[in-house]
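Below: a set of structures, written as structure tokens.
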Structure I
Amino acid sequence: MYDKDDIKTMIDGMSLSGVLEILSQVCYEKAEHLRTNWQDPDTARAWEKVARAVGKIKIKTDLY
């Protein structure tokens, strides 16, 4: 299992923006998986909503 120090190391190595970009992509992929393999559009939409929110935060981190 990963802990806070692992996340800190990822941020230090990639930047916060890079970690958020990957997290957003993972959320979109999870949504697609749920929609395709589990026929669960409601949960897929929730994951897409999270992906969009993380993407917005990523954009804000790019500004600083």
Structure II
Amino acid sequence: MSKDLDSLNVKITLVKSLIGTKRSHRATVRGLGLRRINSSRVVKMTPAIQGMISKVNYLLKCEG
């Protein structure tokens, strides 16, 4: 069973400010490697990353 590596990667972008969000949500965004608005990162989709993205999905834009 071989999967294409591109399908396992997702590009996440922080599109909303962290001001006024919960401390745990700010920590989750930092854990994803995002620092400021419009910062992007390509991460490998794992169950842990998927859970982090779903926790702060209102702050992010996901592609791929």
Structure III
Amino acid sequence: MSEEIPEEKKEYDTTIIYDYADYPDIVSGRCDNCGKAQFESSVKNYVYIRKCRECGMKKSI
């Protein structure tokens, strides 16, 4: 009887832009939601926004 316990995965709302000061990276340079390290960057109103290419999670840096 070996039952696998699934890992708890944090699900972040991808419609919200999270502030880096309030939500720093769990693993530096990786997305907190999916763990990927590929991002799209944009600047809007002098605010640098980082968007994950895999899941779409956004953080203002």
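When mean count of other Cβ atoms within 10 Å over residues 21-28 is calculated for each of I, II, III, the greatest value falls to I.
Structures I, II, III were shown, and helix-only ellipticity at 222 nm (-39500 (n - 2.57) for each DSSP H run of 4 or more, over all residues; to 500) at -29000 was computed from I. Where does the value 31 come from, among I, II, III, when percent of Cα pairs over 19 Å apart is the thing being computed? The structure behind it is III.
No lab work stands behind these numbers, since they all come straight from the coordinates. All values derive from a computational prediction rather than experimental measurement. Cβ atoms are built from the backbone, for glycine too; each structure is taken alone.
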